[in-house]
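Below: a set of structures, written as structure tokens.
Values in this text are rule-based calculations from the coordinates and carry no lab data. Remember, predicted model here, so these are calculated numbers, not experimental data. Cβ atoms are built from the backbone, for glycine too; each structure is taken alone.
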Structure I
Amino acid sequence: MKNTGTKTVFLTIAVLCSVLLIAGSASARTQFVSIGTGGTGGIYYPYGGGVAEIWSKFVPGVKAVAEVTGASVENVKLAHKGETVVGEVMGDVAEAGYKGTGKFKGKKHNILSMAIMYPNLLQIVTLKKSGITNIEQIKGRHISSGSPGSGTNFMAENVFKALGIPLNSYKDSRLSFTESANALRDGTIDVGVWSVGPGTSSILDLATTHDIHIIAFTPEQTRKILAANQNYSAVELAGGVYRGIDQAVSTIGVWNVMICQKSLDTDMVYKLVKALYEHQGYLLKIHPSASYTTPENAVKYSPIPLHPGTIKYLKETGVAVPARLMP
């Protein structure tokens, strides 16, 4: 009996060890991928959620999740520090982070481009009753240039500087998209700034309850902005996107880029990028802006060098990668 008891104990220990080894092995096979997005009132978050679902479903051993963040500037810093693996970032912010310019204070961040997402349009919104029709009228007003750490705030301040609007000439609440819409609705700010794909939920919702006006840039203002910022382009926000905005609005555009940690494994990035492009149709169900997420746009519009994993996929599919995008 004593012998039998001892054998039973050893057998139990052996079984437990096997279970732990199997569990440990399964855990080792699962790689968690965090995607830094933005606030819930823009497109980054739902787009990132769609990407996370694609990767979790179609890349074996990967569990991806979209995280709410302060958006572009914060996403560069998070990826650099390793607190996220992937970040959704505006092109001008990605270039500044990569080169260590602007708000990145001379510190080059260890990031590379993974994919191009879609273009953002600068949408400067006020209520019609405010009487504000020119961006230079924000002097002395209460505005929101976007949340701290966001690409919207980064772009807004670049545009204001290019137009000679001092950053201390207005009172800036620096709110999220949803907060900006609510503040316009409540009358606590006069102007809200969005840099986002057209048809964003926070502006759509505001336009259903209030008469809005989207401030256009004059040809001279556009010339000044483009002369100071090489990543920007002159674009039009089509009429009919928002209730009451029937005519096209002249504004500024910038491409969004999906960045990743420079040190991320080449084969891992290859698998993620492959899944992203091969299941683009899933993203299109979330937002039509995903139509721009193509291999061809990755080499056409990336502001910084591509990750070797992306390059591997592009070469495999016959897309030529220019020397400027080689890491």
Structure II
Amino acid sequence: MKAMKYAVVASLLATAPLAAAQQLSIATGGTGGVYYPLGGGLAELINNQIEGASAVAEVTGASVENMGLVWRGDSDLALALADTVYQAHNGTGDFEGRQLDNIRALASVYPNAVQLVTLAGSGVETLQDLKGKRVSVGAPGSGTELNARALLEANGISYDDFTPQRLNFNETADAIRDGDIEAGFWSVGPPTSSILNLATTRDIRLVGLSEEEVANAREAEPVFAPYELRAGLYDGMDEAVHTISIPNVLAVSSEMDEELAYQITKLLFEHTDQLIAVHPAANDTTVEFSIDSTPIPFHDGALRYYEEVGAEVQDHQRQ
């Protein structure tokens, strides 16, 4: 896999020789989502706070691809949706028959909200209205597609019922704007730039889910949780919209050095204000959210931090 790498900030040449610096790759997603800026913010924290380490944020195909990158050692850290991380660790779903049992978590950093966007006047007002339409379900191999498929199938809708398009966030926004598709899914921390930009040029509508649709989705995927997109989140969004959310996990390999894993976990929770300045999704980056939401075992270094701050780690979060 040849992924583009973007240096977020320079290495700490003043504190460690370049040859001795540990180069860390953070697998994120497309530039139109939250993973890339948040990964860049974390890279900057690592560069500024951890002596002898430098990090870069890497543009990738997001969750599913990121698990393979960490498993193979091509990336050191990765952001991925909780269901993808759970499936990779346990060898289920898209990872059936290829369990990536070295995947560990440092933290759950924020919840993704499944956002179904259309234009006002498109005729798409409910999930069932997607039948017969052209709909983006997210980039191939992305967590968005996994979430969209799970939500749809849990509510009796298959890909045979509409024309699926596998587009990334920016491509989905452009296709809705240009009338090439009627609706598109995002599974991302709100607000996200690609929807914000679309809402400045078109009159958009976010399609809400009924209580029954939410319950059906949670029965199919226990990592889903109810979520409310607040009124005013995007231009023209006058009312709150009910949907589902899923945590985003910062994952690493079990082979990562314990001290490094500890330092990054500590950094994440003790300099959260700097991540919030990068993206408001980091408002949910708390020890409490991480302990409540993470579906796989924590790395030993992360466990050391949680125990240090007195967090009550769940049984399934221990190796």
Structure III
Amino acid sequence: MYRIEERIIFLLTKLARKISGRNLIISIPFLWIFLFFICPCLILIQISFSESLIASPPYTSLVDWISGHVLQIRINLENYMFLFTDEMYIRGFITSILIAGTSTICCLLIGFPMAYAIARTHEKFRSILLMLVVLPFWTSFLIRVYAWIMLLSPCGFINSLLMKFHLVDVPLQLLNNSFAACIGIVYAYLPFMIFPLYNAIEKIDYALIEAAYDLGSSPITAFFSIVVPLSAPGIYAGSALVFVPAIGEFVIPELLGGVQTLTIGRLVWNEFFENMSWPTAASLSIVLLIFVVLPIVFTQRRREIEVLTKE
């Protein structure tokens, strides 16, 4: 007995010596990822392979004990098969991809000139301009979304202005459609595109652009042949920061898109809280996670290969 206790104390003491302050600090992010990302994903995976049940919790267990000693594992794949055969879920995936992709492209087209202008501004004004980019985050997210409802509604500011100048005869349907959802997402996530682009553009050596001018390049040619390629890391990072949360966005499509805009976020909400079909909602979440993570991993791996090839 004493030998076992001594052995345990010896192992714990040896482990404590190996865990230095530096290793302890490094382990904190990994612990955070494990607790708040990996564990919830494992729970979702478990629920996605179960069956719906009118009980609490509303799903069956994957593992059952028969006669107290026989272990039975029941894996249900019908939830995943149902997602790829039902027209409603397929339409939800397509709508979410189109809205997220369009919003990402719009954020890139708007954010790149803004980031470039801020990077080329004098250093004493850059902090002010960056603060103005962050300024909308100082107000509530819901207040900003509701402000767009007031702007885009048939009796809102935009339609009133168009009718005042006789540009339209009847109010335009700017609300409760994919167009309104894209506007809200672009407005909400534009700073996430600007900051990575600014960080990448600021590091560009502008002597390269001047050298291009000396060699006879026009400003447009120099911009697309030097600035854009060197800003590629910022473009990749900003696009990921916008596309990943936008494809699973729920609040903005719900408030601005209306019932006509059927997205994955809304489908997950309906399955969880209205239909009480947790396995279907969990399988939707896992498919969305795979769809988002795999392209990012593939792109990152491809960039690493390109860097190694250049070296």
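Of note:
- Structure (I, II, III) behind the derived value 44, 23, 18 of semi-axes √(5λ) of the Cα gyration tensor in Å: I
- Structure from which 1.8 was derived, distance in nm of label points 7 Å out along Cα→Cβ at positions 128 and 152, options I, II, III: II
- Answer label among I, II, III for the case where mean count of other Cβ atoms within 10 Å over residues 120-127, calculated from the coordinates, equals 24.0: I
- Test item: semi-axes √(5λ) of the Cα gyration tensor in Å, for residues 56-191 alone calculated as 29, 16, 12, pick one of I, II, III: II
- Answer label among I, II, III for the case where helix-only ellipticity at 222 nm (-39500 (n - 2.57) for each DSSP H run of 4 or more, over all residues; to 500), calculated from the coordinates, equals -10000: II
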